[in-house]
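Every number here is computed from the coordinates shown, using simple stated rules; none is lab data. This one's a predicted model, so the numbers in the text were calculated from it and none came from an experiment. Cβ atoms are built from the backbone, for glycine too; each structure is taken alone.
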Structure P
């Protein structure tokens, strides 16, 4: 239990249902759905749709979605991959011939076909009880009537002015006449997006992937030099996949398989399982050094081999083996930072939304939706008001690399929902936002909770460091004591101050014996956990 004399928040507790999101309006929406008879999946989709309006820098219907589901709370975890694909005309030779050595954010080549809307409808058809059209109504109302800009959103918006200035429609929707973003507390509306959401509410996924909305998006991308076609959009389809897992101190941790980086979170946990973390101070140089080094090694694996498993050989069994964990563990030196880690192949990025919901029947949903970088590609459909993701930046333009861009291929993805099970039951949907940080964030949160006994809110609140795989760079939050930062620097880590809070996070712990739910939501964002 936290020291109640210090600033902070207590975890939310309830007996029936609970939702945890990074936007208060989304959390309330989810609770309303639950209290109106909907289940966890219904609530998750409705809440996510709201966030696609009120947290526009992080997510949108022009983005992608991943989900883990524990129906009835049983340890029969189901994973869904709702990531979009490159256009059918995305041949690497074309990019090379054009002199494109890297997929850049504010270009049409960064836009993969959005997977979110298809994912929502598919997930509801199998696990929901309500119609997509009904669940979109709160988001439609907020887009049309307006919503107040919250603190973290205002901060992120301010830092993305250059990105919002490239595309005329984007500039018109997200910047004022003097080129400034809306101020914190100002009411913002997205009328074109409201009309598009209404079309989807009436027509389902076809309202997005065929007809006027798709025509608007495709024609705009083509006018900018994109390789997209109407056929690419019509063919968009996510898939149910088998989750991957590892054991960590009596808990089974589930992640979605590649093309996402959930396997990296599991690798980090496997490495850390060989250390007595519980015997360390959680905010010590010793603990953070091990975490940083484990992450750098696992991220190195990611950048070398993680890709679309339909189009490349991803050695998942090897990556998750104890033998490989031991190899990586043996590379870590207690008193010195490693020197020879391969450089990263992905850009840094920090914008995603994660939410989780548990209902009265203990259906548990771990749900993540993202545009990738802040405001995605910065490109918006001029008539539809759909902001488009920049997931294509997850590709490399290098023949022979597993993650090389190719026709109809899915890029390496950073967004990863998590689920913990124990004793044959799901006990915690959880997730940590923050782009590249997410895999390390999963391990940091879980070790806070499992090794150091923090409740879910304390484990989310706890100070963070962000290590990159390119050698020595480590960003530290202001909550990390100066003495600890200096101690890490003395080991050879290049320490920098984080320019903004590192990521976000949500979790809901299910206590099957007591019949209660305990939720946490990250103060680094604008949301909350609430139950009834």
Structure Q
């Protein structure tokens, strides 16, 4: 134990009957509770009623391991104070208890410079001197949070004993606090995966996509700035919307701005708004993106295209959370979350002087890299194809049951330089061209048809020859599939000689064994 956070205290003589009775009551109550959050809050109320330990607060490390924040408190502390009660590890008394894993008793908070009082609840004039107790909440040898209380100084008879009692209470709380944390995370996953949920469009089961989903879940519930990186067309906008939909801001606006599509002269007006008469054509006041987003999310797409002058202004706004409309003098504040995205190598741009280093570090708090489609595997490609087929078939009033084997081979063999966006366009075209309930290889663009089953020798073929090859391969594979790879029967079905089918199978490199 430590008093004033420095000297070890003598071992307490023992708990009173009332303290032991309360510990027993806490253990029984938590073991039978259904609503853990209410149960934990009731424990804090009991500490206040039975032990005069006031303003009880449980703080937890958020999933980013960046800072502690108030999680549950007594009902007398409104939840809007929680955002003020944030501490980095080692910062203030709470941060120090979390980092060192040792409890602290401060006899008089006014005489201790390490006590921060972030909530401001102890600043009432004329109040009585206060003592402060803070104990670590430890689950399986890992500190996951803290339990802290105040007590009027004149009511403290044995500080070390009361600190030891609070440590015992924290030990009882630990498994239930951890369970509540896991319930929160499970709730996020369930909400993400349900129909129409946050992962409705974030499709894929490959390892890279699973990693992206894990990071999305971890960052969704906090206000941390996110930087999405990846090639054009990988789905950075989809990931940004998933973060927004999964977090507490999902009912608030999601405002997107493409920094590369707005003329430089109008960019600051788009971001910050402008006053009437601020420049030629400004016929009325206009709210910018930061103002329109309110407490929602601002998605700054293609942030790497931002001019240096606009980067300087944006950096200042991100640091101060304040801005002025173009041509205006009133200072406005914004509370929106920032998610930025780029397909550029911003570190290289910083080294070349094309992007401000301080802005890069401000944005790069929690980076998420979106993998290119070629690295996600065939299974993800087919999942995306199925999603887009059903989506476009529904929009066009068509019924598509399947894709034939050649079209599947072409889709999975292609390298997809345009990533998911290119795949979406290809599928839309195929659904549009389909005149039955099956998508065939000849419904795909020539660029895909030339990629698979091309002649092993000879000159490079043009589009016409590619289309002919695609049609021949389609006929051959469908016949071989019907005949379970038997070339003789397939030749009879197609009314050609067995020698001809053997020649074509060799020419196009078709594996007959796959159909057996």
Structure R
């Protein structure tokens, strides 16, 4: 069971949701603790067309600017309500076993809705509001194909403690490694004179990851002293994530053409493996609580500086995992078996600190910038079950040793062409959260806003992100057969990796309604 969680926390903290044998050899492992950390609470910019371009640490951006700094709401002078949608498209080029394949996926959902109310005041300001803001999104599409002459996904199934062990054995994907039946072996390595021999298999498949995270929030901001704004927000975190993997191995050249498998249970072997298919799915939901506070000081008519602090947060994750293995033999007979399970655990995320500035309305030009500090190595897992304490320690030690602190940098420029039309452009750089990670993310954003009527405004934005990474398609047990025949083979986990080039678009549209 702990393997499944590691797969998910590692496929969830590197959204990390992994397939059951998640190991720490590769700090950019797709099944590591990064993307899930991203999904399960890593705060990105608010998913509204203004805030995604213009940081709100010292600037009145969109409805979701309170995620950068709740004090920014005190800069709003009018009450409004808004609702928005987002469309996301990911295109991924991956190289696996020397072969390149491209795959894409898209999602559309609600990005934000809410109300901001500016109370009438004789001096200063008092602003309150509530609503929902999507702050993190996740979608990946990875397709692969190639001939593997060194290892097989069945080497994952045979690993001691594998959650796939029973269904793999029941479908002849694995078998006993010796006559004493004291260790398991891949069916593709059985029947050879030399232990561990492997003739190779063609591998192909697709892996899709989808998800998002958001916050239902209440916030309050005020100019409690002249030129000094203070704000607070509290929110309930909510999100979901899904992982779907379809992985097939094919004996394309009929290298395995023996009669070691008894497909009709008559006591005599009559066939061998033709194809092995694994389909596994993980579905996760989470909830939690988050609070933040911030200050903005207006130095003069044009220049603001700001700072905010987001408390560390804890989320509760409920997860379902199911998998099916189906084998087809040379004689056409098929065997299949499946497993399913449910599990709950907690993830604790570190605090976040942000500082920023803004230059406001210099002949229609505004500039906003921010720098956010977060120490990902302080993320912690709590499996909430006593018998998993050792696994919990291993995971937390891995996080401490392989994650690091980072500064996320963002900047944006807005120009009011006239009273009814505004153009915006932004840039962000998000360093890898892994020690020696290669997945630094570069993000460009463009947007525009224009009035449809005196009280209705349409805001549009497009965000383009790109990065490269290396990740594990699956982990497997690499046996050392030296101890045979006196003892079972020893093993260590290895990763079968792929390199990725990822391009992701996020297109947003929001309608804002002035309330007075």
Worksheet item: To which of P, Q, R does the computed value -14000 (helix-only ellipticity at 222 nm (-39500 (n - 2.57) for each DSSP H run of 4 or more, over all residues; to 500)) belong?
Response: Q
Discussion item. Quick check for you: by FRET efficiency 1/(1 + (r/R0)^6) of positions 180 and 260 (r between Cβ atoms, R0 = 35 Å, to 0.05), which of P, Q, R is greatest?
Written reply: R
Discussion item. On relative contact order in percent (Cα under 8 Å, 6 or more apart), which of the structures labelled P, Q, R is highest?
Written reply: P
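Out of P, Q, R, which one gives 162 for volume of the Cα convex hull per residue in Å³, for residues 244-395 alone as computed from the coordinates? Working shown, then result.
Values: P: 176; Q: 162; R: 217.
Source structure: Q.
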